[in-house]
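J.: Got some structures for you, see below.
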Structure I
Amino acid sequence: MRLVKLGFLSTILFLVACSESNTQSPLPIPEDGTEAVRFELVSADFNNPWGMVFLPNGDMLVTEKSGEIKLFSNDSVLNGDVPGGPQVRVMGQGGLLDIELHPDFENNAWVYFTYASDEGGSGAMTAFSRAQWNGMTFENHEVLYKGSPNTSRGQHFGSRIAFDNEGYVYFSIGDRGNRDANPQDLTRDGGKIYRLHDDGRVPADNPFVNIDGAKTAVYSYGHRNPQGMAKRPSTGQIWSHEHGPQGGDEVNLIGYGKNYGWPIITYGVNYGGSPITSETSRAGMEQPVIHWTPSIAPCGMAFVENSNYTGWDGDLIVGSLKFNYLVRCVLDGDRIVEQQIIANNIGRVRNVEMGNDGYLYVGVEGKGLYRLVSE
């Protein structure tokens, strides 16, 4: 266990841009009145816990990138790989990715997945599916959306899932390493966030349903590799974050039909330092709520609600693969006005979720599942 006193952290995120000014400046860390937390290991029986959901009875379903789904109950993994889920192609950054419960799960038992699929040819592409949970296994698995075409490239599958207050479901597919073709072309999958009805139907009012050749499931575009997505409980808005290249990691408030600019505008550069573009803004393209330069490699995000942490409810928590910590983002309206590093040195954070017990749970590559406990 490691004790983290938030008011006395010496580490601070620099070069963070707020959406109103787009200027870069350090953010202060409060000196008192903050919460102390320790992170404790819940289970080491997970290798790469990519997604997790909490069942009404307190059990957890956890996805492993390797393709396994594990049921965690009474502090132990039951029966190994849970059958009945998606058929997964593991390649590069792809594998079994996110998992999410239907908002009316207690009545319909639907569970949703994103994953790399080789259906339709060689290589793979991100797919979105659902199956019903019977208490020990999955039944009635069905694919709701499969991106195309497959590619042998191993990067930027995305992918996260979130439901809004109206019951629409959103999921992300990264640009699949084809930045010059996919993110800005509405006729191509990749570099997009999608919106569907819970049964896979395309909503009649989706933004691009009347554009010839467009992928009608698309809700927003111009994304690079979104690996965090969550509904903000106080507003119902969908928020997302995505990896930039070298610099320019972003947090975005996702809007109807909006273009987030990749790769035409970015605060990042190519790996090695050469420029991608000279533009960080352009009319008709959205600015991030914040961006991180240098990159923190964000993965996983959650809004704090009904928690055991004093003063944290409403805050946004983002994981860092690169720097092995979580970032607590304090919001004022739709702006992030303050950041703190928490759970420093926890390891490569792959996912973070609010548990139904009021605690944050963190999936860490190569280490397992952790819980943040307030002191």
Structure II
Amino acid sequence: MESVSLDFVEELMLKFAYDTGVSSGLRPRRYLWTDSFAVCNFLELYRHGRGGERFKRLALKLVDQVHFILGRHREDDPRSGWISGLSDEEGWKHPTIGGLRIGKRLPERKPEEPFDEALEWERDGQYYHYLTKWMHALNRVSEVTGNAVYNLWAIELAKTAHSSFVYKTPNGRKRMYWKLSIDLSRPLVASMGQHDPLDGFVVYNELQAAAPKDPTWPNLEREIEEIADICEGMDWATSDPLGIGCLLWNAYLLARLIKTGYLKRTNLLLDVLESSLLSLELYLSTEPTGLPASMRIPFRELGLSIGLKAAKKLQKLVVNEPKLSSDTKLRSSIESLTIYSWLIDETEGFWLKPVNMESRSWKTYEDINRVMLATSLAPDGFLGA
């Protein structure tokens, strides 16, 4: 909804900051996915000059809270201190080097406990695709503030995540776990997230491209090579709206890296875009927009809305970039994607209605829903201006 002003985005993010303990004395409730997007939203409000330095301070305070809470063991865990095992002083210097907890309400499954698929969704641990979102958010902080330490923390997190989640199968092919224990010592869900390799490939390259040109700075060359191999032959198509959104925003970030000359992977970009088109057809075949609020999942739909806004930005990027605009298949795929732009207004309009914000589907996950709505309304903090 282009007509919705930044005033409403500011309202959403100030409520989030207060209710989750970023700007208030309330007990902090940190959740890594939500906080990754929230950091980017605060940066976007700061970029627009809203509130002077206020939103930059909120972004940096949220980063510190995430590291202090999710980078350390739970209060109900017999273990204490930084997950990495570092001392308090060293932990603050390298807060991501042991990974970051998801922030789920229940403790992780113990080794002797049986697997319960439904219960596992509520249990803590580490998700690779949440870690990549935090890497991206830290890099955005580095870009906006000019402080390279955030890029360093993102790269340290990438190296830890990669070494822990990637493993070799008996046939020699590398795969990835979907969920690991808090200390990264054992898989909690051994299957591989469909888009995890793509997330990793894009964000590793993003971090590497933004890193200082300093030979002593850690690099991700080995990790990029390994995860590129995992991406080979992957089927990206999905009927999940959030999954489609992930494909589209990864496509845009990938195109930005190609534009700068850092990458030459138009084949992967085209593959992702064609998979996105098929995925949109699969999703819309179920007629999801005709469902009532009680049967819809706001943050997943808003993820798709963010992705479709990324597709619109991608179209402008390709038109103005000769090394991309000369590819007729690429141009055709992007033009086909713009046909689905109507879903942006449909989704944002639906969830902006007060009656739908009162639904159980909105209230149950209000933090993530309002942060994702704010990102959809003002996506450049996450996607890059």
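Computed from the coordinates by the stated procedures, all read-outs in this text should not be read as laboratory data. Everything numeric here is computed off the predicted structure, so don't read it as measured data. Cβ atoms are built from the backbone, for glycine too; each structure is taken alone.
J.: Given a value of 0.85 for FRET efficiency 1/(1 + (r/R0)^6) of positions 168 and 272 (r between Cβ atoms, R0 = 35 Å, to 0.05), point me to the structure among I, II it was derived from.
T.: Working: I: 0.30; II: 0.85.
That value comes from structure II.
J.: If semi-axes √(5λ) of the Cα gyration tensor in Å comes out at 29, 26, 22 when worked out from the coordinates, which of I, II was used? Walk me through the numbers on the way to the answer.
T.: Numbers: I: 28, 27, 18; II: 29, 26, 22.
Going label by label, the one that fits is II.
J.: Now for a different question. From I, II, which structure was semi-axes √(5λ) of the Cα gyration tensor in Å, for residues 152-199 alone = 18, 13, 11 calculated on? Can you show the working numbers first?
T.: Numbers: I: 23, 11, 7; II: 18, 13, 11.
Derived from II, not from the others.
J.: Quick check: 23, 44, 24, 8, 1 is what I get for P(r) over Cα pairs in 10 Å bins from 0, in percent, for residues 96-143 alone, calculated from one of I, II. Which structure matches? Working shown, then result.
T.: Working: I: 27, 48, 20, 5; II: 23, 44, 24, 8, 1.
Among I, II, the structure yielding 23, 44, 24, 8, 1 for P(r) over Cα pairs in 10 Å bins from 0, in percent, for residues 96-143 alone is II.
J.: Continuing with this model, one more query. From I, II, which structure was P(r) over Cα pairs in 5 Å bins from 0, in percent, for residues 288-327 alone = 6, 20, 18, 14, 12, 10, 9, 7, 4, 0 calculated on?
T.: Numbers: I: 6, 22, 25, 22, 15, 9, 1; II: 6, 20, 18, 14, 12, 10, 9, 7, 4, 0.
Traced to structure II.
J.: Here Cα Rg over 2.2 N^0.38 Å, for residues 176-247 alone was calculated and came to 1.29; which of the structures I, II was it taken from?
T.: Values: I: 1.19; II: 1.29.
This value belongs to structure II.
J.: Here's another thing I want to ask about it. Once mean count of other Cβ atoms within 10 Å over residues 48-55 is calculated for all of I, II, which comes out largest? Display every interim value, and only then the final one.
T.: Numbers: I: 22.5; II: 14.1.
Greatest value across I, II: structure I.
J.: Computing distance in nm of label points 7 Å out along Cα→Cβ at positions 56 and 304 for each of I, II, which one ends up highest?
T.: Numbers: I: 2.9; II: 3.8.
Going through I, II one by one, distance in nm of label points 7 Å out along Cα→Cβ at positions 56 and 304 peaks for structure II.
J.: Out of I, II, choose the structure whose coordinates give helix-only ellipticity at 222 nm (-39500 (n - 2.57) for each DSSP H run of 4 or more, over all residues; to 500) equal to 0 when calculated.
T.: I
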